[in-house]
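Derivation of every value follows stated rules applied to the coordinates shown; laboratory data play no part. Bear in mind that the values here come from a model prediction, so they are computed numbers and not experimental data.
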Structure I
Amino acid sequence: MLQAAQFLQLTVVAMLGLALVMVRSADMAVGAKAPPFDPMRFLFSRQTAYATLAIGAMLLASRLPWRRVVTWRPRFNPFNWAILVAIALLLAQWIPFLGHEVNGALRWIQIEVGGRKFTFQPSELAKWAMVLWIPWWVATQTRRIDRLFSRGFLVPLVVLLGVVGVIIGEDLGTAVLIFSVGVGLLLAAGARFWHLALLIPPGVMGVAAVIMSSDYRRARLTAFLDPWADPEGIGYHPIQSMLAIAQGGPTGRGVGNGVQKFGYLPEDTTDFLFSIICEEMGIVGAVLVVSFYLVVLVVGFGILRRCPDAFGRLVALGILLMLGAQALMNLAVVTVVVPTKGIALPLLSSGGTGWVMTAAAIGVLASLDETDPALREDDGVLSGEPLPSEGLAIEGGT
């Protein structure tokens, strides 16, 4: 019988398999310049290489002793270095010869090696580094986070706001996602609600200021309220997305037979891949995608419940919150429940950085599914006895 970690990893492999097929289908071209279908070209494509790398990262992460790393000193701790490197890379986006702009957004770092260009999205590293760093910080404090404001609560909050502040100008959706998950982790770790509630007014004002200072963000909000007011302009994207979903019906047109991908629906391989899945696979495809995420969340929550230590429970919670919230945001955007925003569908939308980092995070979650008797011993950080995270709202089983 499969263990929870193995079932989780097989689900990720299945999602990446679906992603390869649907990204290839969405990227299909027609006409005299369209290359003929070549199975070998598909097998050795860049996306296949990314999927292979993602599976490798997941398997590697699932075998690393993450709990033991908590006891390392801060100067050597990889969690500490990960967040520092993430912030440095976010700032490096502004360096002219490193930063790479796509569709008016400066979110990538591009490096040329041997005549080939490789791009990396630092925000992907930042969001998962934050998911690991906050639990590490909480686990290493000697007092409860709700009793020690300056060290237990203020430090992670300042780091969180710093990361979000660097990202928000170019990627509002990812900034909101990271901030929401970070606040959720702090609350689960025992931070007082009223401390975080003080951030709501300035947070809302900050988001409103970012939206109002950008013409295209204001236009997206207008298009969400009434896309048919400008169907050939700013309302074009949401209209084409809804049209693709509506044309799918119960079973879809068939994989490869969609029409919207032929120049009608922008970002069909990335943020709006779900629309293509719905058009070609219908309601069946939509249910399949949602089921994949539900399986990961349900199995992951089972792993969380069995974690014997507070650090493991917080990490598991952060991974599940990040994955679930990002998937929900993408589905809401694609179905025009919220204004259009550049949020990828985890493990499905085309993108090497996103696939590798998300799969690695799932590997970390899988590594927590173990019943090591040593973890139950009173060894300070790992036992979960007198830790700051005793304020966790979630209960761990034994």
Structure II
Amino acid sequence: MPTPEYDVITIGGGPAGSTAAALLAQDGYRVLQLERERFPRFKIGESLIPASFDTLKRLGVLDELRRSHFPKKYSVQFFSGDGRASTPFYFSETDPSERSQTWQVLRSEFDALLLDNARRRGAEVRTGVQVREVLFDGDRATGVRVRTDGTEREIGCRVVIDASGQRALVARQLKLRCQDPRLRMAAIFTHFAGAQRDSGIDEGATLILNTRDKDSWFWYIPLPEDRVSVGVVGPIDYLVRGRQGSPQRIFEEELERCPRLEPRLAAARQVLPVMVLNDFSYTSRQVAGDGWVLVGDAFGFLDPIYSSGVLLALRSAELAADAVGDALATGDLSGVRLGGFGPRLRDGMAAFRQLIYAFYNKEFSFGRFLRRHPEHRLAVIRILVGDVFDEDFTPLFDDLGRMIELPGQETTP
């Protein structure tokens, strides 16, 4: 068992890892943050949602974001398979403050900004270091084994925070990861230059566009430097396994089935090769154990339809940092103490998940539902904003459940 050299080792240099590292380091704890890649690096997940504002404010990075070239995002809009547009869901309908505006980011720049912030706030940041495994003494995490430039060594700590993303190091090591059988999806995505944008307040809006028959859907995210991120998402058996041809050809075939997207890309040129992600919706059976905590994608990931990924990374890491700080102060590093935020995190994710299930029901229409239940419009917007951690959405989901079949909400602590 290695001697603890640090209070906390954070695995991963994405938004979750940098948030946890920054908050704990600024409180005076000895924090080592390890990232296997060299920055900058490409990452998908470019659309923020407004509830990220509070954590970004606490991290002290809002001024940098305000000065950035990232397009401002005020809304999200949905398009049906036959091309009909919904009324935009403006985030300011629930809160007219600055908090209702967010950004569409290049993750290479956004993640580097947060990593630099962790370093400024006192974390020791090392990149190009691969964490091979988390070390345990019985059930208690005691540190990590790392590999750098062909050499392996062990580093001890009091708490390990796993923010390793979809690598999910601890969840895989302890066999805690559970796929969502109802959301077995694939995504094929790329970037375009010179694509059509809307004007004014709608220029930075995220667009969600269904293909005919709702067999798949596209995201359309305006980015800096005249780029847009475009991706198609659909069931694995439909989008990947049930098709012949390259991912590029499949992307093009689905684009031909999306009547409101083709005109936006008519004068554009593709500037990245298409990339593919498969089977990306999952959670872990535990959020923490003795001496370890999971945050961000290392704990779980939801379908990208509502752009919840970065919010869940930021917020889970903030909640975890507070729990770890309290645990270190009291000397109680048990899983019960470290994972006390788990039910709150799961409840917030469950709100997103129920709305995701509704979206994928081919018989469901947000427009039709809200015409029947206009009293729920603000609740829907609160979920799109990301205000999900301290809200009771039972009335909304009760009425949704009368319109379509919804799986039960997850309540495992």
Structure III
Amino acid sequence: MKTEGPAQSPLIGEADAEALRLQALRASNLLDTLPEASFDRITQFAVKVLNAPVTLVSLVDSNRQYFKSQCGLKEPVASARETPLSHSFCKHVVGSGEPLVVSDARRHPVLHSNPAIEDMQVVAYAGVPLRDSKGFVLGSFCAIDHQPRSWTNHELEILRGLASQVMTEIELRQTLHQANDDISTVREIESGRQRMTRFTVHDMRTPLCSLMLGMEMLPVLDRLSSAQSECLELCMRSAEMLRSIVDSLLDIDAIKREGARALTLQSCNPAVIATTAIEQVIRLAEHKSILLKRDISTGLLNFSGDEKKLVRVLVNLLGNAIKYTERKGTVQLSVRTEIYPTQKVLFIVSDTGIGMKETDTPHIFDEGMRLNKNVDTTAATGLGLAFCKQVVEAHQGTISVKSSPGQGSTFTVALPVVA
């Protein structure tokens, strides 16, 4: 270890090596950044434990030394947090890659003319390299005294230990910065993928509508045999299912991106919404001989909402209840107002169906999730409950489920009453 004097070789050795060092320094994203407590705690501790008036985390750039952290500097340098290299002792630590220990710079053969002696009262100096994991010396962690001083081996060991802590902080900061860059890249890729998916799904809607219109016209243009009618009905059901998927995907995407702005708000009557939804699933219930009950309270409060989307929410919930309820079971839609602690309208869909395990309920609203594999779900899209959740939450409401195997399920939609 050098205890007196800088290296005799020039500050900058081979140009390529210095260029790589400066590249590493700038890649650290430390230059010209705000003070950070994690670094300031180290310099403040060093001042106390070394009983030195000034300690610095000094980063040596091409034409200046920048203080990422400082404790004890006087104005105007304390606010500027940098000096030109003409005032730098730390540049010699970087140039040699070794510690520099000076008892009295005024008597030093090389440093005696450094303007920092007069301008910043740098008399005694002890600095150790701040070396990164690739071996580049970014700067120096140093202590300064305003009077001559003989630095002890114990004090130099403390400096080296604190310099190691500084580099740990620097490398942690670099890791976090790289992680943030990686996350940003992933987000950009995902955003591009979502845009492409959205455009593709949107472009499917026009040819699909044309296909359905053409199928609807076939019985008008020509008399069909029973076999042809059956085949056409199957095609229409498949096309309707596909249109439902397209509409759900587009609606889910719009609500994710725009939230409440994707809703068409108007004053909604809860009884009208419930009745409209029930009318759309009556045939499904009759087909399975399921008793479809309604319990709509009187005096319900109107609220601001997107009526069409909320009807679709209830149709999805009722349709699922019918699907997962055995023949001659019961499905009920209840509507009531809750006053305390805040005014809400509750839509409750309950059934006597097969139910589900408690461990499955947290995932029931995930896109594409289909939990009951023993039930015929060939007509299921796995998007219905995801759509319900997005719509309800866009209304600042909540949707929840209680269920147990063999005991049926109860879905509750709670919507705030906002005029």
Rg and Dmax of the Cα atoms in Å, for residues 207-302 alone gets 18.7, 52 when computed on, of labels I, II, III, structure III
Could you figure out which one of I, II, III the value -19000 for helix-only ellipticity at 222 nm (-39500 (n - 2.57) for each DSSP H run of 4 or more, over all residues; to 500) was computed from?
I
One of I, II, III was used to compute relative contact order in percent (Cα under 8 Å, 6 or more apart), and the result was 10. Which label is that?
III
